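Next up, some structures in structure tokens.
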Structure I
């Protein structure tokens with residue numbers, strides 16, 4: 001969203017509102033403001049965290065249309081008006097903005113990211129967070145990469161750093177499945193788990209939803225298909241398993257894998273022709289036991305889609321190297337709970353969690369805490385985008401039509 005196409009406050013408030021001059025903004029000299037660019041359905045999930053955040057910091061919303069979240073009228077910048085565009089420009093250029101959270105439909109991400117990274121490079125914004133998917137394809141990825149490199153080079157020069165000094169991160173992705181309490185706890189303990197249960201032999205991730213895209217009112221946001229919309233979730237969880245295992249001394253998972261993709265589409269969808277509403281990725285790689293100098297097969301299945309059944313879970317299966325015992329850990333990503341074997345119960349004093357990835361973790365990340373603890377790094381998001389692009393190309397062809405309300409597991413069995 002550019003300033004020409006974007007959204008402002010009709011009234012002047014006590015801090016960053018109304019027709020303030022740039023000098024008046026600068027006079028505050030406190031960089032504590034959070035700006036939400038685009039306040040559609042995604043931000044509805046952040047309602048409580050944004051409410052808590054606004055009690056400590058000014059939270060402003062830049063939108064084209066009236067937002068779906070409650071906003072102080074003095075902090076609303078409707079850029080469908082000239083006054084709103086001018087107000088948003090002053091705010092984003094004032095130097096008081098700590099973080100910008102971009103929550104637009106995917107086709108607008110690239111343009112908005114280039115703009116906000118420019119503000120970060122000019123020292124007007126500390127960092128930018130983008131809702132997933134960060135970008136739609138490899139070409140957009142390259143454009144954002146170039147914008148970030150340019151911004152970081154500007155920051156380096158302003159700081160007077162040598163060329164080899166690593167610059168602070170200025171771009172993150174809000175991948176809320178990574179931060180769901182159950183999953184976040186499991187991935188942090190995965191190294192200790194494998195010490196007791198042995199190597200992972202299979203990983204299954206399901207993000208299936210019963211509601212259709214049309215019922216959700218997300219046809220525009222979902223126009224790129226299920227692989228674009230839900231693919232980043234399952235890929236991110238898969239990468240979490242790899243990165244967590246690779247921090248251990250005993251086991252490691254290489255980058256090499258073989259995959260196949262099946263695409264599905266429920267009958268009666270109003271999405272553009274050929275756009276899938278569901279997918280199944282089957283893959284295989286290896287997990288290396290560095291202590292015994294052996295390699296074991298590791299199978300993974302990633303499923304995602306709409307108009308199916310409600311099933312959100314991650315299932316990890318382990319095999320003990322000495323006893324051959326098979327054990328399973330399940331993270332229920334809907335109920336936000338963990339089901340673990342008795343042999344590792346002491347590692348998980350809590351198995352029921354509150355944060356669904358939109359709550360306190362977001363509040364902390366935008367509130368002056370370490371954003372890398374709350375959001376996905378751009379480095380990892382780049383890998384997710386590249387894998388998603390590869391899978392989308394691999395899954396080209398007609399999507400198999402199916403009735404609404406059928407699970408992907410059932411559709412797989414029918415196709416077998």
Structure II
């Protein structure tokens with residue numbers, strides 16, 4: 001008996017950068033495993049990435065506006081106009097209107113291009129995915145945050161309400177997202193859909209761990225703390241440096257590995273602080289921005305991952321390797337840790353590292369064997385893009401694909 005045809009899925013996103021590992025990219029790849037999948041996106045790299053980061057990755061600032069097949073999915077890019085991290089192309093709307101899909105996934109409608117799918121006559125099931133959260137404005141003063149909120153309501157808020165009117169399902173990436181967009185749901189429920197990691201790129205491998213620790217000069221008995229991401233003041237890596245310095249005297253084998261430095265003032269200031277401190281200088285290594293393969297190797301080499309303040313996809317990627325994590329207990333990341341996967345700390349005092357030190361110290365005891373690591377990776381598999389992609393197809397009534 002002939003198998004039924006694979007469902008046709010469109011994922012539309014304003015920015016779509018494979019190297020980023022962001023939600024839209026890992027979902028596109030894994031939807032492509034279970035359905036006939038196409039991505040429609042703009043021709044510009046997300047402005048979140050500096051020219052220096054792109055230069056290190058040898059990625060151009062703009063892509064060719066054409067159709068190609070990448071990672072098993074068709075990617076159709078359109079030349080776009082860009083204003084303040086929002087892009088638009090009338091041609092994209094006409095293109096979508098001329099085609100038929102069983103499911104349209106609108107990733108990050110705030111980038112505006114996903115609105116094109118709402119403005120078409122397609123009878124497809126539509127699912128909207130949102131990642132907006134207060135972390136994006138956390139570095140602003142209270143008056144500035146209030147002004148941002150008003151501007152949001154009269155700009156993107158209207159777009160969101162319009163998108164959600166035609167969407168059958170609406171998801172938020174964090175509890176804070178769900179709370180912030182309550183007024184724009186158009187009467188829809190907004191379940192939580194956590195950011196996902198690619199299980200083919202982030203996984204535990206004992207050989208990778210041994211090789212990378214040897215290359216970095218770590219002894220078998222060393223305990224390595226890693227922090228990954230852009231060096232920005234709002235991420236408070238300075239607090240992590242303070243916590244590490246306070247813990248170091250009682251733990252001679254403790255090491256700190258920071259990756260993500262660039263030429264920014266924040267990076268230079270932190271690197272200078274480390275180089276001028278006798279404890280930090282000898283026990284802290286600083287690396288630049290690295291790609292997925294190397295980042296997976298660094299997570300494998302480490303024992304504990306710490307993110308002092310801000311949410312980041314690198315948290316889930318690290319959890320995919322079974323790395324123990326230490327996170328602030330807040331509405332951005334407070335949904336990620338399951339029993340045995342790490343520890344939370346109270347971030348109530350912005351300039352106090354004591355709570356974070358205690359959480360790190362709790363993770364220095366036990367749970368360090370290969371068996372423990374593999375068990376944590378299994379526990380964290382619910383964050384894998386393979387499982388999240390299947391859940392979207394199920395939600396659209398397209399059936400759960402076979403393993």
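Here Rg and Dmax of the Cα atoms in Å, for residues 120-287 alone was calculated and came to 19.6, 59; which of the structures I, II was it taken from?
Attributed to the structure labelled I.
Have a look at I, II and say which one yields 23.8 for mean count of other Cβ atoms within 10 Å over residues 176-183, as calculated.
Source structure for this number: I.
Match the computed value 14.3, 39 of Rg and Dmax of the Cα atoms in Å, for residues 248-343 alone to one of the structures I, II, and report its label.
Going label by label, the one that fits is II.
Compute distance in nm of label points 7 Å out along Cα→Cβ at positions 80 and 112 for each of I, II and report the one that scores greatest. Numbers along the way, then the final one.
Details: I: 1.6; II: 1.0.
If we compare distance in nm of label points 7 Å out along Cα→Cβ at positions 80 and 112 over I, II, the biggest value is for I.
Please state which of the structures I, II yields 20.6 when mean projected area of the Cα convex hull in nm² is computed from it.
The read-out comes from structure II.
Only the coordinates and a few stated rules stand behind these numbers; no lab work does. Quantities reported herein were computed from a predicted structural model and do not represent experimental measurements. Cβ atoms are built from the backbone, for glycine too; each structure is taken alone.
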